[in-house]
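Chemist: Once you scroll down, you'll see the structures, which are given as structure tokens.
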Structure 1
């Protein structure tokens, strides 16, 4: 089994020193990589900027922006059997990046934003015989929103978790299949949750 994993945040720069991002630590994605390696899988990791060292034994690709993550994911996915998209990518970016450093102007500043590439949706559209696991971090109507994301982005399964997971060492997740049924519910350290996820996938994919 050759697995592609995306992890960590992305950054979208306002100018040469300021950027938009989020508090994702990358721990969930990196824990998934470690669990998959322990299962004997080959793992390709695409990671945004995090304070973690790549797990020994994986093929590592470092990116910064959502566009860079999309480019690497689309390039590497065809040589993999599946993807677990755990990255917390920025959904928006400034329409124009200012060269240099913005100076104070003594009043409000308006910045026009546009949507970034939808990495998960593109992988879902081009998956063919490969399988796709997405992540849904939802605060309102969590399960309903996760199901919509699962179907809209053509995932085979989706991991539903909450904003409390951001930056935390632990996580509580619901694992939902394409038909909408819950096939797993795990809680504990991200290491243990990742191990449960990979063990479930290994059993399921072996049975198929």
Structure 2
């Protein structure tokens, strides 16, 4: 394994994003989350705001239930009317993810990175999840919402992530077969989670 690229898919409230940041710090490698939108904007010349707006627009439409279009890597040229389409915005994010994986060791959060990099031998694909009650507790620690509202938020975000993943990969987001290592974050400190992932990496690299 010449480089180490870790992709992290996570259920909302599982702590996957925080774990990813801490893991990157522990390993001394770069961490990428929403920075990918800026890099995709730089690569394409498309305004960065459109990438964020596309995410919000997709959340509020029935697009995912209408069609499924698994990503195959093609970029739509600037002269096309579809150049700034949601699908092409995803294509540019995917190109950035591939370029980053080719250039350096890093941790990449979400954005179907596990699927986009499925043929890259340097990738370890993680999926973080936790029982609902544990996700609620994590969210309560940083939110003023009541428990009923938190449950609704968790269900809404996880539903969106599943539909987004299905649309662009034609796979089920929470299917363990998509990942190398699935980890239940319940009742574990971030220190313990990082230790568990590092132990897995050591075994995987042998």
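Chemist: Using FRET efficiency 1/(1 + (r/R0)^6) of positions 44 and 188 (r between Cβ atoms, R0 = 35 Å, to 0.05) for the comparison, can you identify which of 1, 2 gives the largest number?
Modeler: For this comparison of FRET efficiency 1/(1 + (r/R0)^6) of positions 44 and 188 (r between Cβ atoms, R0 = 35 Å, to 0.05), the top structure is 1.
Chemist: Name the one structure among 1, 2 that helix-only ellipticity at 222 nm (-39500 (n - 2.57) for each DSSP H run of 4 or more, over all residues; to 500) of -16500 was derived from.
Modeler: 2
Chemist: 26.6 is what came out when mean count of other Cβ atoms within 10 Å over residues 4-11 was calculated for one structure; which of 1, 2 is it?
Modeler: It traces back to 1.
Chemist: Suppose FRET efficiency 1/(1 + (r/R0)^6) of positions 108 and 172 (r between Cβ atoms, R0 = 30 Å, to 0.05) works out to 0.90; of 1, 2, which structure was it derived from?
Modeler: Checking each candidate, the match is 2.
Chemist: Computing relative contact order in percent (Cα under 8 Å, 6 or more apart) for each of 1, 2, which one ends up highest?
Modeler: Answer by largest value of relative contact order in percent (Cα under 8 Å, 6 or more apart): 2.
Chemist: To continue, here is another question. Between 1, 2, which one scores greatest on Cα Rg over 2.2 N^0.38 Å, for residues 92-131 alone?
Modeler: Largest calculated value belongs to 1.
A short reminder: the numbers here are calculations on the coordinates, not readings from a lab. Everything quoted here is computed from the prediction, not taken from an experiment. Cβ atoms are built from the backbone, for glycine too; each structure is taken alone.
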